[in-house]
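Each in structure tokens, the structures are laid out below.
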Structure I
Amino acid sequence: MKQRTPVFVNILIIVVLLTIFYYLFVQNYSFFSSPYFWGTVVIGAIMAYIHSAIGDLIENNKFKKLSAEEKAAYLAEKRIPYFKRLYAAAFKKQSDTEEKDILIDHGFDGIMELDNALPKWWLGLFWFGTAFCVLYIAAYAFTDFASPIKEYEIEYKEQEASVAKYLADQPPVTIENAEFSEDNIAAGEEVFKTNCVSCHSDGGRGGIGPNLTDNFWNNQPEKKLFKNVFHVVENGVTGTAMQAWGKNGVLTGNDIQNVAAYVYSINQMKKPITVQEGGAPPYGKEANWEKQ
């Protein structure tokens, strides 16, 4: 007659499985404060006790039918602590006598093998993995658990909130603290395409507005090119179509810093677009900019 698992072990298994089940469907540990979870645990514990009580009745009935030797062997085994017995069952090495009982002779090739039962730890992991797989598939199919789209949306919103908080905590960008950075060129190009390309054309080659790729500038209020572009975009040019993008509130200081970085890059880091290449003719005086 086999020894049964103690009721406290069954309750522990129930709690672990319920925790996994709730987490897969709720996706956080807030359920630990939910009465529904603990109610389920209590119901599971009661069911485990009922199962154990029924098992005791069946065990007592079977025990009465055993011989004296079988009763003595059963009681001796029962006195061994459960976890010690479990460890022995999982890792115990068979004696020579036990190996003889499970030895298989193929009979034609001289090869002998042992008909060992699968290790208890292996079976335990197998059944746990099977149960977890069923729960995981159910959670994946009927909830947002492990959904890459949902996880992306959550992380995207968190990232946006983080960026917004960072920008809110930063001092406003002004012409005094604005600095050129190649990291801002790509963002500046998007600002340029949205607000500036209608006058200055694609790539800053010029059209209604002047060519931004050559070294001739009609407005030179600043000594450095980057600061000069920032000043012109922020304050505009009186009497022309160049509005005060910053003063009018259309662009933020950060936007102006980015677009100034883009204009600086097409002016200083690329070849000028000449008239022969489709650029507007020079307009203004040749500049002699200080280094950034």
Structure II
Amino acid sequence: MRKFIKNISPFNNRTDMPAAMLVIKKLLAFILCFAAGTLLGNAVVIGAMIVGGKKFLQGETFTESTMELLGLYAMAGMIAASVLYWKIIEKRNLSEMGVTGHIGGLFVGALIGTVLLFVCVSAIMLTGSISFEGLSQDINTSMLLLMLGGYIIQSAAEEFLCRGLVLCSLKDRVPMPVAIAANTFVFTFNHWGNFIGSEPEYIFSGLLCLIIISCIFSFLTLKTKSIWTACGLHSMWNFCLSCILGLALSGEGASAALIDMKSVGKNLLNGGKYGIEASLVTGMVLAAASVLLWFSYKKDNKERQV
């Protein structure tokens, strides 16, 4: 038992163990970095409230939009925790984590995310389950730019933890499907709280979409040997869905948005209260994209082996 605990401990960089134990070890490393990053982020938020003269112990906080922004930027703590873990505990180069110099992948991913979201929303609109209400009358450009920065950090935090810390550390040591399944598990686990209060059918469709989009992030990371493209796709999807289109993001209400769009009714075509990320239409579009990326990745691998 002592040997087992020592092997799966996330506080050492041992990898000479069965695949199942290694997966458990990396899942524990994820929990460690997630917890440490959350503590760092909360410390930043509390510090900001103290500096801003808020008596947070008495429930006094900033406005809802400001607290939302602080929450997004505070997720930089998870990026810091995962990087420190990789360098200090894993003792590996950041390039092995997918943190490469090919930062241009961010823009490629942003373009892919914008196109994917446009296709999903357009397809749902054709069913009549989403309506376009026009442009918002009161557009706060500064808030939009701040939210963009926040979503870039929030999305990068999830990618550093899921694709960087879990996928990149497992992909060369366990069968690829196992590595993809492990990082998909922690990704969906990270969003599970958003399903509280949802009906069973939306939980099922939402989890299905989460699994598929996680596979897309994984295939992009494997294909490009970098996490930046996945970061770009992730951040632009979140930002455009919430701040440009004004639709629910993972069950959360939209922020100040550029366009006013509304769900018409509550059904599996628009994802109900959870939003289009629980839509069967979205699931089909993402599934098609996932299959194309997988075959592209496999084709690249075959060409390298020839």
Structure III
Amino acid sequence: MPVVLLVLLLSAGCASDDDTAAAPPSTDIYLASYTLTDDTLRLDAPANRTERDGYDNQPQFTPTGDAVLYTSERNGQTDIYRWPLDADTPHPLTQTATSEYSPTPLSDSTYAVVRVEDDGTQRLWQFSMQEADIPAETGTLLLPDVEPVGYFAPVDTTHWALFVLGEPPTLQWSARDENPAPTTLRRNIGRSIQHRTHATGVSAVQRHDGVADSVLVVRNSGDVQAYAPALEDEGDHVWTPEGHLLMTSGTTLYQWHPDAGSWRAVYDWAPATPSRIAASPTGRQLAVVVARPGYDESE
């Protein structure tokens, strides 16, 4: 596949060498409210927010929870869109000659992306979140010497956690300055790196050979601990503001119950397959990416 799709697969993340003819998966973004009863999360009926034949993916709520940023593939490349929850249509934030992925708010006015540059280099860039009559055509390069970045999460105002492509992919810890020297914390990790809105640090999935994968909690570069066994099928995970861990596997969204040491089903999209999840920082709402019939992001 073209280089621009490197950040689409790794089960909806990074491409393998033999994917040169593949097209982006056709995916929709669903929104759903949830309730908590005795620490058990229950999902209301999800509503398809995008509902079109094409790639709409990688949702993230804005800090105020009133809009969703997401990646949308149109006319052969991807741009970033902002969809206020009370609006009928989205608004493009970028309209560039390159492709941008994984929009992640940094503040009320800025967000970061992985940008696939003209020569295929994948690096971290920053853009303005402010809507304008003419979408942004350029941004600010954040980490000039760190590439190829596949995914990332802001740890706090001073550090990044990065999924850096390679054989194997690595989890790297980087300062937010112009000339950082990233530290490799783990090798052979999954694509899902998530900020813990309820606590310090981020989380990632450690891949193992012959035994179950594990969800890691990374509080700082010197504190990396296994938190829970990861589910199969290259599932994505997220934390709710209340501190509950959710993860997708197969056609189902699951919740981890630490006291019982088990995963419990929350919602089944069968025969469709959910993948990425985002939780509103203001609570009680999720955005979930679901593959359209005939597509499977885990392939």
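Any read-out appearing in this document is the output of simple, stated calculations on the displayed coordinates, not a laboratory observation. Predicted model, so just to flag it, every value in this text is computed and none were measured. Cβ atoms are built from the backbone, for glycine too; each structure is taken alone.
Worth pointing out:
- Which entry (I, II, III) yields the derived value -0.69, -0.84, -1.08 for log10 I(q)/I(0) by the Debye sum over Cα atoms at q = 0.09, 0.11, 0.14 Å⁻¹: I
- Label whose coordinates, when FRET efficiency 1/(1 + (r/R0)^6) of positions 68 and 148 (r between Cβ atoms, R0 = 25 Å, to 0.05) is calculated, return 0.45 (choices I, II, III): III
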